[in-house]
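Engineer: Alright, structures below, take your time with them.
Every read-out reported here was derived from the displayed coordinates using simple, explicitly stated rules and does not represent laboratory data. All figures in this text were calculated on a predicted structure; none of them were measured in a lab.
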Structure I
Amino acid sequence: MTTSPSISSRPSAAATRSAAGTGRFGAYDALLYAITVFAWSTSWIAMKAQIVSVAPEVSLVWRFVISAAAMWIWVVIRRERVTFPWREHLGFAALGFFIFSMNFNLFYHGAQGLPSGLLSVVFSLASVINLLMGFVIFRQSISTRVLIGGLLGFSGVAAMFWPRIAGADFDLAAAGGLALCVAGTTFFCAGNMVSSAVQRRGIPVLAATAWGMTWAVVFLMFAAVIQGEAFVFDTSVSYVVSLLWLSIVSSVAAFWAYLTLLGRIGAARAGYATVMFPVFALAISTVFEGYVWTGPAIVGLAAVLLGNLFVLRH
């Protein structure tokens, strides 16, 4: 197996520009963006089948066992570096903790007490939170265009899902679910910052993601044991199919594409994918669940698309 070049302690100028979000959005970036949006657009439907008969932590263990195995196979096939100094594993563990365990775990629990539309609205805040975290952590300047685009996108998603949100009973359980989802989004954005830092040190995305998913399995298993959850497996067709889809498409393909995009154009701009995938999720819902487009939904769609132009045409 060949090894990659030694890791430089100083990021290249190109890496610095990408981390700051000043990289040009080219054809390859558009492909990565499309893969991310498609993979995550379908994840909400599959997630519903994961929280019916199996505890969220246990379902996530199965999900990332499969995802990590698939990612490691990919790393080996590409003959990428697999061993790193222990200090780099602190970053891998943080990536696994923030993105692949806490983010998903909190959303799986929050999904039990909230309408699916509100989940999308909360997660779309990632585009704005990424921008603010980049300013605080990396001292990146806040682009007015990206900020306006993120706020337009968030407002548009809220308008698109407003009928579902307004029609739901918002009780104490829903408030708790909302708090969990806001925390999950914050953890996701913190993981974005970790990934940016890891990539700036020259570590390949595939290897870092494989290690991050491996560490996530450890964290999720520990959480399940602490809570006394039984490691059961639902053999129903709906559970198995949704698990495989979430593991391979919504995890392996999506996170490879998203984290690669993040390293190329910056977390603030890549984060707009969290605004776009609810749009495609509603398009899927229109076909399979009979979703009816209302006036506010159409206005919201226009706001999301306009925000997309502000963010990506940089």
Structure II
Amino acid sequence: MQVESFKIFRDLVESQSFSKAATMNFITQSAVSQQIRAMEERFRVPLIERTNKRFGLTREGQALYETSKQVTYHYEGLQHQLEEMRNVVSGTIRVSTVTSIGLHELPPYLKKFLREFPNVKVQVDYRRSNQVYEEILEGTSDLGLVAFPSQKKSIKVEPFRRDRLVVICHPEHELAKHPEASLPDLANEKFIAFESDIPTRKAVDRIFRDASLEVRTVAEFDNIETVKRAVEINAGLSIVPRATVEQEVKNGSLAAVEFKDKPFYRPLGIIYKSGRVLSPAMKRFLKTLREGVEEESTSYEKPAR
């Protein structure tokens, strides 16, 4: 039996999806099914519960899964060790990220990394925050970038950067005439918000709640680009990370106003599955992203307390 069979079985169990396991191993869904049947014939036991609608393992399947994790862990570790001995940095890195980070924070690091390691392919997929965590746990993504990272079982979290939050408005809005604004200046203004399950929305709601401030939410969107377009047509104000509106402020379609009383920040995090063996390419990519933390420590002031 080939090591690849153990890896396919491990990926199937962890993703609980034949289609995802197929994608992760660059084969067809039918090929995954054939591999599982071949393993069942080889060991002469059923591995997957086929009576329930939900994915489940038999007792023998659970035992094989535990062994499959060990086999693939040591095999992948050996592969990466040999690559490092030959100084080979290649392969594919699958990155899952929320739109705002992928479009406005990641590009300079990605450009630098690919310039140094042209034999590595980096696949970037845009997802909602909860989906990023799911894909890391399932193994369908190697690395995730999220805002307001939270500690979760089996996930390793590292700091990436901090975004300074600003108020954005139409250039002809009254607030645009001033470089700074206090929270009371936003009272009863029409407000363009992110959808309620998005971490940045939850953080902004806390800011308003702590200040006993009420705004009139007139629209909710699930991504930064749509929020910006709504503010550009003067549908209301919003609070967004400064880095996401640099281009619009430069071309004059939006005005960004700093907070007068104290700054507010959106922390960003790098997440990946705990205990996984990192390829040479993943190690170099993480090193490039970590440089962002070092750069930020010299360019940002400490948040007010």
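Engineer: Where does the value 56, 49, 32 come from, among I, II, when Cα extents along the principal axes in Å is the thing being computed?
Structural biologist: Only one of I, II returns 56, 49, 32 for Cα extents along the principal axes in Å, namely I.
Engineer: Another question, then. Assuming 2, 8, 16, 19, 17, 13, 10, 8, 5, 2, 0 is P(r) over Cα pairs in 5 Å bins from 0, in percent, for residues 91-242 alone as calculated from a single structure, say which of I, II it is.
Structural biologist: Values: I: 2, 9, 13, 16, 19, 17, 13, 8, 3, 1; II: 2, 8, 16, 19, 17, 13, 10, 8, 5, 2, 0.
Derived from II, not from the others.
Engineer: Same structure again: Tell me which of I, II gives 41 when you compute relative contact order in percent (Cα under 8 Å, 6 or more apart).
Structural biologist: Computed on structure I.
Engineer: Here helix-only ellipticity at 222 nm (-39500 (n - 2.57) for each DSSP H run of 4 or more, over all residues; to 500) was calculated and came to -22500; which of the structures I, II was it taken from?
Structural biologist: So the calculation was done on I.
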